[in-house]
Structures are given as C-alpha cells and as structure tokens.
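Before anything else, here is the set of structures, which you'll find just below.
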Structure P
Amino acid sequence: MVSLLPVFDYDLAFSRNRGWLTSSEQERLAGKRIAIAGLGGVGGNHLLTLTRLGIGRFHLAEMDTFEMANFNRQAGALCSTVGRPKLDVMRNMALDINPDLQIRSFPTGINDANLDAFLDGVDLYVDSLDFFAFPARRAVFAACHARGIPAITAAPLGMGAAILCFDPRGMRFEDYFRLDGHSELEQSIRLLVGLAPAHLHAGYLADRSQVDLAQRRGPSTAMACMLCAGVAATEAMKILLQRGAVRWAPRGLHFDAYRGRLARTWMPWGNANPLQRLRLAVARRMLAPSP
C-alpha cells in the first residue's frame, strides 16, 4: 500500500521562519535540546510552539492524563484524548509536526531518581509544572543552576503572561522567590506575587470565589497560555542563539492583553525587596482562606 503521507523536509517545513532567522540559525536550533516539565496548559503550547520554531530535541516529563476540565486551555485536551496520558498525546502532536524529532520521555514526572537524566545534555529548561508543584519546581531550578542550564518560567495570569528567565551565572530561583521554610499556602502567595510584581491582572477578576490557593484552585485562560508560549519561545530563541537582549531575573516581563499593558519589572532581592514585602502582605490579606 502506498503511503499518502508527505516525505518530511525540515528545510521546507520551517522555511517561513527564515527572514526572522538566518539559515544557519535555523540549523543550530535543529540541534538544540530543551527540557519541558509539565505538558498541560502552558507546557503543551510550549512544546508545539518550540517544535514549530524548529527545535529538534526534547526531554518531556508529565504523569497526568487529560480530562474535560482541561478543555478551556490545554492544547492536547480533546474529546478524543480524555483519559489518555498527556505525555503520549503531546508527543504524538509534536511528532506530527516534525517526525524527525528526538524525544526522551519521562512518564513518571520529575523526581530525585530521574532529575539527572531529565537534564542530561539539555541546553535550556522551560518550566511548565503545575503551579502547586513546589518541591519538583524548586529541585529542577536548583539543578539547572548547578549544571549551568538557563531556565525560563512563564505564568498565565488572567489574560496575560508574566515571564522570568534565570541565568545560571546570576540570581537563583530560590534567592528570588524565597520559598524555603514556608507553608504551601505561603509558597503559593510568594510564587504568584514574585512572578508578577506589576500585578497587571488585578482588577478584572469577575468571580473571586474561584480563587482558593489553600484548595489548589484558580482560573486560567487559553489566551494567557498561548501568550506564555509565544513570549517564552522568543526568549528561548534569544538564549539559544545568543542573539537579542534577555531580561534575566530579577528583571522580568509582564504583558496583559485585557488591559493592553506591558510592564518591564525589576525586583532586586526578589521577594525580600521592601516593596515586594508590602505586596506580599497585601496578597496574604486578599488570598487568606475564608473563616
């Protein structure tokens, strides 16, 4: 039986990237390896966007399955994928774009036993873990810093995206967020406020009852997830090709499409900054569990 599938041609598939990229830069991206932990709301979009950019190698970690509550924002959430492993679905979607991709899968998620393998040979880490996955997130960022691997985290907030890039020669994730020794609720508040010190998403939340950090519950939108993927992929390209200025932490970016505003943030000492400590105090009052 003759196959009706086209013969894959990398140069042709990503030819429209050229112009914004040179031919030699596109070739370099084909040889780069990116690790992504989490393939849900932001992670799935990260994977597909970076695949379309022409990245040729991935390490992917995810242990969850798709459910109907994922439909509003997750790239792989479809009626046909409910109950299926997110890793398998997203891996197949990426391979359907570029069949020549080299993908190493980590179906048990990130843990102490596989963290070294997950980061082995990686040029860049893109954080897409669940918001509340604090032990795993802290472990991966610490390992990236120790190994000299740059790392990006992009948060879908409201209808916008807040992004921080961590240079292994610069400020550490832990020094910025200062999560050590705090309860999960306090870590949630510190992560949220640290990601978006400009707080551009404040003011248009329609139903505050849907935010309950103590119960690990909060709203998210497809627009925010897609914005995260676009901004993170742009920063990834600049880091991997060493072209263009990168705002390394404690500097960051926050764009809110609903309000049409862009903030270039700068938070020396991270969450230990006096102004940030005031923001944290306000956030604790606003986000405290109801009695």
Structure Q
Amino acid sequence: MQNLMTEPEGTSEVSDLSKGHSSTWRTYFNILWSNRKSRVGLIVFSTFILISIFGQLIAPYSASNTSFPTMMGPSLQHLLGTTQEGQDVLSQLLVGTGISVITALATGLIATLIAVFIGFLSGYSQGAGDDGLSFLTNVFLVLPALPLLIVLASYAPGRGSTLIIIIVGLTGWPWGARVLRAQVKSLRTRDYVLAAKLAGDSTMRILMREILPNMLSLVMAGFLGASQYGLLTSVGLEFLGLGNPNQASWGTMLYWAQNASALLSGQWAWILAPGLCIALFGMSMVLINFGFDRIANPRLGGAEE
C-alpha cells in the first residue's frame, strides 16, 4: 500500500481524471490495459464475471441432479467427476462461481463504502470528530476478525451468502478507512480545496467534487483488496460449515469434498477445481492492482511492465 499512498501529481494521465466521470473511467481503462499484468488480470476477472452471468446456462446438467453414479473420477461424460450424492462437479462449479463472485464483490462494495465514508470524514474533519472516528476504526482493527466472524455466523439466524456478505462487509472496512484518512489529510490542505472552502462549498461537495476524483485509484484499489478479503473469508466460513450447505459455491464444494474424503477416494478434481478458481480469481484482482498502482503513482515505471 506504500505505492498507493504517493500523491498523484504532476502527470497528464492523472490530471485528466478530474474532467468528468466518463473520461475518468476511459483514462483508467487505457492505463490498466497498457500494463501487461493488469491486462491479464482484467481478462481473467472478466472471464469469471461472464461465467457468473451465464454459468447456469452453460452448465451441462442441473447442479442439484443426483441421478449419476457417486464419486466418479473425471470422464468424458463428467469432466470433473461426480460428488458423493451423484451430482456433476462441473455443473456445481459453474453455478457456484456466480455465488462466490457475487459474494466477494458485494462484500468488497459494502466494506469500501463504509471505508470511504469513515475515512473521508475522519481525514477531513479535525478535533473531536477525527478522534472519535479514528477510535472507532482502531477498535475494529484490533478485534480478532476470524473468531468474531465465526461467532457471528454461528449464532446469526439463517445461513447463506447474504448473511456472509453482511457480516464480512461490516467487519472488513477499517484497513481501507485508515489509508483513505491519511490521504484525505494530505489533500485537504491543497490550494484547490482551500479555494473551494473560500467559495462557500459544503463539506460534502468538497469531498465528492474536489477530493474523491483525485483518490479514485486508491478507492478502487481498496475495493479490490476488500473483495479479496471477502472472497477468502467467505470461502473459509463456508469450508467450516457456516454457510448454506445446500447452496453451490466454491466454499461449500470444498466443505462437501472434505467431508466425503474426496482425495482418499480418488476424486481429486472435486477439490482442485474450486481451489484453482479461488486462486485465479484472487490473482486477477492482485494483477489489476498493479495497474491502479501505476495510476496512483505514475513514476513506478512504463506501461509494459
């Protein structure tokens, strides 16, 4: 995160970001696509998004179909084999991709919105307001995250991806808030912010119109990091049996594969497939972050890294 903290100044690429939302995102995409690492990340990320949308349509069988022989290894009829209940693993993987991707991105969105709200207000305000919000952030930072999540997921009414999204999203914001607070404190003394204050602009208008456009790359990097956190945490909770075991997702696939001793039974694909998807989807967000590093700090190097 040290690279992301560098103030984005002195380049034509970043100076274009305040000219409008459409030109901002177009400039972002051009910078991301010109970087080899982030280009690969965008391709992999987009592939998972497409699978999430069309997974149920391209699945060879229904994910809940239990009419096949149990614990079959990969074959031409079942490319990833079958489960202990006679379900097609490939069909479950395609359907479960949508659940896992949505869970990761929704968690990242909730955590990022909270981080932006608290980080911006804490960084821009002074005195008691900043102290109170900083204290709240520090409290969440020192809480033992995983034990807290396990307790909340265990005793919360009902189970499923929605519950995991809410729980993980509400606990995954403090790291991003700390980073945003530090950057806002740096930007609030800039000349254009002081000019907006003298012009009588409200605090919210200054934050949204003057400060946010210069921090979009940092916010997006925080969103990707929070989404990774949401992905790994949700998979971990589901693997522990704290998700909905009847809902196909990468975590529940690993949960059932472990319970059925898939490796000992020779059904290695049942564990390998969701594990590989988790690694690839997480890797895609890491690679995309290389592009956002360059947006936040163009002095990192050329486009073709």
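None of the figures in this text is laboratory data; all of them are computed from the coordinates on show. Fair warning: this is a prediction, and the values are worked out from it, not measured in the lab. Cβ atoms are built from the backbone, for glycine too; each structure is taken alone.
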Given a computed value of 1.8 for distance in nm of label points 7 Å out along Cα→Cβ at positions 51 and 251, which structure among P, Q does it belong to? Q
Out of P, Q, which structure matches 31 when relative contact order in percent (Cα under 8 Å, 6 or more apart) is calculated? Q
Match the computed value -11000 of helix-only ellipticity at 222 nm (-39500 (n - 2.57) for each DSSP H run of 4 or more, over all residues; to 500) to one of the structures P, Q, and report its label. P
For which of the structures P, Q does the calculation of P(r) over Cα pairs in 10 Å bins from 0, in percent return 6, 28, 37, 22, 6, 1, 0? P
Value 23.1, calculated as mean count of other Cβ atoms within 10 Å over residues 115-122, assigned to which of P, Q: Q
Of structures P, Q, which gives 1.7 when distance in nm of label points 7 Å out along Cα→Cβ at positions 227 and 243 is computed from the coordinates? Q
